[in-house]
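Each reported figure results from applying straightforward, stated rules to the coordinates on display, with no laboratory input. On a predicted model such as this, the values are computed, not experimentally measured, just so you know. Cβ atoms are built from the backbone, for glycine too; each structure is taken alone.
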Structure 1
Amino acid sequence: MSLYDALLIGVSGLNAQSRAMSIFSSNIANVNTVGYKGSASAFQTMLGAANGGAAGLSEGVMASAQANIAQQGAEFATSSPTDLAITGNGFFCVSTSADQAAQMLYTRAGSFTPDSSGNLRNSAGLYLQGWPANADGTFPNGGPTGPININSIGGKGEATSNLSLAANLDASAVADPNYTVGSMTDGNPPVQPTYSTTVNVYDSQGGSQPLKISYIKTGANSWSYEVAYAGDKSKLNPADALISTGTLTFNADGSLANATDTTGGTSTSSPDGSINVTIPWDPTTSGLQPQTIDFKHGTYGKTDGITQFDSDSVLNNATVDGALFGNVTGVTIAADGTVYANFSNGLTQAEYKIPLATFANPDGLAQVGGNAFAVTQNSGAANLGSPGSGNHGGLQSYALEGSTVDLATEFTNMITTQQAYSASARVVSTASQMLDELMQVQHCKIWRRSSQKGTPPTLVRKKSDTNFMASFTLDFGLFLNSRALSSRWVMESGAA
């Protein structure tokens, strides 16, 4: 190993420590970057055999960045429902553009917000991918993903499918034994009901539709009811306001004993107090399809629905499902990755499912811009799955994953790196000084001592000799390799 080797080794130390310092500097700069994975400096010895030198002899050092991608940062709370943190394994699937043909990347930086088109993307401009819901509200088991777009979610209304009443019918009311079915609605003139109330239900387009429910006492503990559409009859087919009829009987304690459907001239006893009422919408005039509602009168033997007590007839409560048309007011993201749209009418609807990608070796992923990663042969292929399934972690809304950088560790690394850099710089300066001394040899005379006493030394070379420097190189090499320098060689400074 020559002085030039020592000089180059020192330079390699400077380069390696400079690389390490840049790694630590990058970590410190990203201490507040969401989802950032800190890197460590990995040093590698360069051996002489690798460069044609002596086997096993060190000839320098190299440094490279080693990312700890699998390490999870601490979570912290936020105020945005589209801020997401992964608890456990997995990465968000993101793309470089809203185009489905864009490159797929993976990240744990979950600070997503809608862009001007409604697509969710993070602060690096990467678009969140998800599975869109099927028409029945389910999600595909795998398959292609697409950008999650909030603006594509329209308003929503929901048709009524269940109606229940909690009301009392006056037991002391006078019975009308001459009542005929339908006469409270279609009679000429209509028969005056003992009690009636109007309840609004909702159609499939989110519209409100009035139903008038009339009751008349026909005998002891016996009542008849009619359900009529109180709106424009031209929307019905047939255009008859009367849509349902039936009878109710009560026990001596005022509880419901039986409910019977007499619509269309038939008589069908209900096994549980519920009777189907169908609104015969005419699609050509209303734009609606016929709508069936489960009309619950109460539980037999109980007073949880229609009752008969010696008290004024009154409606205590009407429970109707469905809703008027409502616009989107926001989104909610569940722990299983389901994206729900929230509507102004109080309804919610599943729109997307956010998958997570796991890898056999996440540390083998390649770092790319935007705090994201790309698949490599070392990482293995992406395995997409629903959050919380298999080895996929869960999702936490209103939260973000912080950087894995620890400032105390980075400052300590910087101190040790600074000391190592100073030591490498000392090697370079010392080797440089030794080379300077070597270059001064051309101003010296080299004598060889005789082994016999009294014999003067022999002049080997002097500056005035022809080809002095060429010959001196070989002689000085022998001089350095001699084991008896002090007894055999003498160097005399001065001009030749």
Structure 2
Amino acid sequence: MAVLLFRCQGNIWHYIQVEKQIRLLIKIIIVLLWSTICLKNNLGTMRGIALLLTGIITSFFFFPFDFTFLPGINTKMMLAVLGIMIFVWHGVRNKKGIIVSSEFFTASIIAGIFSLIGFYAVTYNNTNDFAYATYIVSMWVWLIAAYAVCSIISRLHGYISVKLIANYLIGICVAQCILALLIDNIFVVKYFVDSIVITNADKMDTLNRLYGIGASLDVAGTRFAAVLVMIAVLMSHDNAIRTNRKTIAMYVLWFILIAVIGSMIARTANIGIILAFVYMVYKSGFFQTRIKTTNLRLWGVLAGVSLVLIIVCIYLYNHVPAAQKLLHFAFEGLINWLETGVWRTDSTDVLKEMWVFPESIKTWIIGDGYFMDPTKPGFYMGTDVGYLRFIFYCGLTGLSVFILFFIYLSVACYQRFPQERNLFLLLLVLELLIWIKVSTDIFVVYTLFMCIPMVQQQMNNQRMNRL
């Protein structure tokens, strides 16, 4: 009887907790509905819905995932199919035929060479690990999917630009961060997301990590880092942002939200925080005899918003155990440095043990043809260091070509977009820094910008055809 009563009380407690979560979810829905009403007053209902759907499509591209009812086909592949149809349709409507930029051709040649080196490494070493031997195919899939996204964005807004794409990426990163907190704190949201999206929830729960929809671990961390760099460049160069305190405050708030919550999801985002902050200090003019008013305004707002959020974080760290755990994970290095004078994390301790170098000239030159360990789950040679994984897979030959690939992308975008050119130099630096920790690349970030010239040319041709 006592056991039965205990079970009954346990069930009642469970239902009470679920009821609280449902009430909280209803409040969130009310807030979202109120935001929609405000959006309606400013933009109109249909345009507001169109903006929301375009943001969701962009998230499907930037953070691809598999539906539970359609495993094996992720949202990136779906968008690639849509991209092919749009691409062909544009080619049919355009009197000059299909438009492909010169950057696409050159990047494809370099990616093709990298794939051939990977294929040779696999063949020469008699392995079956084709992780990067098919990189050229992966590149084309990403680019075609990006073309679909850029075409949809340009169709909605009537134009496309680096700033517009950056704003979409900022928006979806903020949304993913907020969604990650909702998943972690509201059972109903977590259950709903896990029921329709393959999230590897068991693994995330075991690791005690936050996750969004398609946004988790280092893949999410590298993309958050790239977006943080974008915000830094926009705040440092865009006069429309720098001359308006409200707009500055909005971008600063977005930056801090992505920096804090993004680091809770993956500490790789810390690289973007540091790089963005260093760049903003460099562009601030503090080291010059004369400081611009816009720089003072930017840093004044940045300091004010940061101070408020730091106070909030300190309060949460000291009074909310769940928040303390997340904040400690996100900023473990900084906290250890403040407490002990030594900057260290569990990840950096593990990373130090992963610097294992090849012992043969053959491996240095062409690699061993393995990216994953062929005998047990895990990384080949037990290392997750990006540079070493590429060396063990396809040697310095493949690594050099892969670095050349990202150098070309950065230079091409640098020349194509002079106003935001520093962004692409920073993305190159970011990629080279990321590979010290993991092998994840940020080609997905470049793809959207590479598609801008083709979409712009297509829009110009459509205008000409109407005349």
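Which of 1, 2 yields 11.5 for mean count of other Cβ atoms within 10 Å over residues 352-359, as computed? It was calculated from structure 2. Once Kirkwood radius over Cα pairs in Å is computed for every structure in 1, 2, the highest value turns out to be that of 1. Assuming 10.7 is Kirkwood radius over Cα pairs in Å, for residues 360-407 alone as calculated from a single structure, say which of 1, 2 it is. Matching structure: 2. Among candidates 1, 2, the computation of helix-only ellipticity at 222 nm (-39500 (n - 2.57) for each DSSP H run of 4 or more, over all residues; to 500) that gave -5500 used structure 1. Among candidates 1, 2, the computation of mean count of other Cβ atoms within 10 Å over residues 216-223 that gave 23.1 used structure 2.
Once distance in nm of label points 7 Å out along Cα→Cβ at positions 200 and 224 is evaluated on every structure in 1, 2, the highest one turns out to be 1.
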